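No value in this document is a laboratory result; all are computed from the given coordinates. Note that the structure is predicted; figures quoted are calculated from it, not measured. Cβ atoms are built from the backbone, for glycine too; each structure is taken alone.
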Structure P
Amino acid sequence: MQAMEVEIWSDVVCPWCYLGKRRLEHALAQFPQRDDVRVVWRSFELDPGAPARSEHTAKERLAAKYGMTAEQVETSWARLTALAEAEGLEYHLDATQGGSSFDAHRLLQLARTLGLQDALHERLFRAYFSEGLALGDAETLARVAVEAGLPAGEVDGVLASDRFAAEVRADERRAYELGVNGVPFFALAGRYGVSGAQSVEHLLHALELASSDSAGAEEGAP
């Protein structure tokens with residue numbers, strides 16, 4: 001069987017994306033053909049116009065964006081934190097430091113060329129949601145990337161230039177063409193789409209459908 005590609009449009013400052021990543025990993029652990037699955041992370045910015053560092057608190061940002069009261073934000077956070085904890089994740093949403101994720105996405109594009117994309121994505125998620133680090137800060141971002149295994153020289157070279165900007169924009173353009181307006185979004189084998197941080201069972205079912213469809217297409221090929 002040929003490798004089945006699972007593309008994931010995600011933003012490193014999206015709490016549902018971290019949850020979706022872990023749920024997909026749990027689904028893959030139950031998927032018999034997991035060794036034939038290749039995961040590719042695609043760039044998506046929830047706030048393309050964000051400054052490098054936000055001056056507002058996490059609560060202020062969320063309340064302003066969605067028209068929520070402080071109490072509603074806290075209720076939402078409590079629910080999301082509990083869902084994350086159920087998947088083995090530690091969220092400190094009140095400590096998150098907002099800002100642009102564009103450079104983080106450029107480093108993820110670099111990481112893809114090095115076979116380190118998943119490792120960097122995991123480290124960026126943990127840095128943002130568990131450790132309260134500011135990923136819009138170049139020095140912090142560089143340190144986190146090196147901790148994930150990326151070569152310091154290449155990381156510095158990307159951050160000092162516009163390398164991989166075109167690749168980030170290409171991913172975002174494709175998301176627009178596919179009608180993706182929220183993340184995470186999973187595209188399986190180029191045939192099935194799953195929107196949102198669905199349950200492990202739902203993702204496992206989608207993997208099985210995509211795998212079965214791919215196998216049937218291979219058998220029917222001339």
Structure Q
Amino acid sequence: MGDREAWEAEAEHWVTFVRTPDHDAYCFYRDSFFDNIMPTAGAVTLEVGAGEGRVTRDLLVRGHRVVALDGSITLLHHAADLDSVHRYVQADAVRLPFGSGSVDIAVAYNSLMDFDDIATAAGEVARVLAIGGAFCICITHPVQYSGGFDGDGVDAQYMVRDDYFGTHPFNEEVDRNGITMRFCGWTRPMQDYFAALFNAGFVVDALQEPVPSTHEGRYKRWHRVPMFLHIRAIKT
């Protein structure tokens with residue numbers, strides 16, 4: 001099953017997962033991304049892998065003129081339900097339906113790690129970006145795929161259990177507070193993402209391993225181990 005099919009199959013679960021208040025980590029990490037990685041809005045900002053639209057909605061609040069795309073038609077319908085303007089497009093990240101140099105900023109927030117072909121996707125983003133345009137990325141931190149906490153406590157140790165290197169498919173079901181979501185994608189080391197960016201003509205000019213904006217509950221221990229990786233790469 002490809003990334004598009006996997007997300008379409010889980011679309012309704014994902015909407016419940018992210019729209020249930022205080023259920024998902026996004027609200028505790030997004031400000032760091034918007035404040036430290038995203039540049040000032042230009043003429044057009046493209047979101048690649050928009051899902052149900054939460055990042056696009058936050059970009060709009062911050063003054064961006066957004067065009068958003070995703071492979072899942074169900075997720076796009078949910079996104080459009082909260083947006084009166086027709087700004088959502090069904091498309092594949094390896095065949096972006098935009099002209100060369102037509103975009104000022106591209107965003108891939110928690111989507112790049114799910115793409116089957118990140119090298120081609122990075123090349124397509126580079127094609128549609130203007131020279132000097134920024135590709136702003138959030139991914140699950142690659143170290144997450146090789147280990148995990150050895151318990152539920154705040155002070156639980158983080159243990160490395162599997163190989164960090166190599167590219168491997170993952171298929172994991174998460175059940176939290178009675179809400180179930182199956183995540184499918186690829187485990188890749190950090191160097192693979194950087195190689196895809198460099199080969200597409202990008203230069204990375206910002207990187208951060210953010211901590212959550214709260215110390216409450218299960219997020220306290222994520223001040224010791226990174227959950228996400230934020231990257232800004234500039235088209236040269």
Structure R
Amino acid sequence: MANELSEYLIGLYGEDPFADVRVASDRHRTSHAKVLAGGEQECGVYPSDALKMRVVVTIARAVTARRILEIGGGFGYSALWLAATGGHIETIDRFPEHVAAIRNHAGQYGLSERLLALEGEGEAILASLDGPYDLVHDDGWFAAEPQYYERLAGLVRPGGLLVMSNWFLLEHAVTGESPVDWSQFAGPSWRDDVRAYARRLTTDERWDLSFIQRPAVALAWRRPNA
């Protein structure tokens with residue numbers, strides 16, 4: 001039923017403008033997994049679907065995001081959506097082949113002037129950046145609270161927005177129903193870790209935060225005086 005609804009909505013909205021990047025992402029993830037100890041999950045090129053990105057870019061336009069930061073660039077799928085809003089986006093990925101693909105795709109769609117791909121580990125790159133950003137899209141977080149959390153929070157301007165993907169994990173952690181054994185990638189305590197990070201976010205007085213499960217995303221508005 002969910003797939004049927006998704007297909008219907010995509011039909012209403014029109015074609016995915018970056019569908020070929022999604023196809024390339026899936027193809028790369030399969031081949032990259034063959035040379036990585038952690039397989040496809042270590043590669044991490046799991047692009048958000050078009051329905052989620054429509055939500056994210058609508059929010060980006062609503063808050064007039066002109067300076068955007070993304071963690072977890074993959075093959076550039078979500079970064080392309082965000083660059084197409086008219087803002088400037090910096091996206092981070094640790095694999096050089098991913099960064100090369102992002103740059104190629106940005107050129108393919110005429111977005112090179114608005115999309116900058118940065119190669120390196122998220123924590124190290126974040127430490128080198130000068131904020132603030134109007135919107136930060138964290139597509140790199142997975143299960144446990146990231147070590148870069150405090151730096152990430154500090155880069156969001158007062159009145160800005162932090163958008164976090166991968167919060168389908170919260171439903172999996174709470175219900176105990178998961179199509180994937182995440183312990184193989186995120187460790188045996190991943191359910192507790194996900195809940196702990198959710199609690200951390202909701203009790204952090206800097207944020208006015210909401211979790212959405214369809215599509216799965218967390219939205220955190222940075223309170224101006226916090």
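Remarks
- Structure (P, Q, R) behind the derived value 11.8 of Kirkwood radius over Cα pairs in Å, for residues 25-80 alone: Q
- Look at mean count of other Cβ atoms within 10 Å over residues 49-56 for each of P, Q, R: the largest one is in Q.
- Structures P, Q, R were shown, and helix-only ellipticity at 222 nm (-39500 (n - 2.57) for each DSSP H run of 4 or more, over all residues; to 500) at -16500 was computed from P.
- Identity of the structure behind 8.6 (criterion: mean projected area of the Cα convex hull in nm², for residues 89-184 alone, calculated), options P, Q, R: Q
- Ranking P, Q, R by relative contact order in percent (Cα under 8 Å, 6 or more apart), the structure that comes out highest: P
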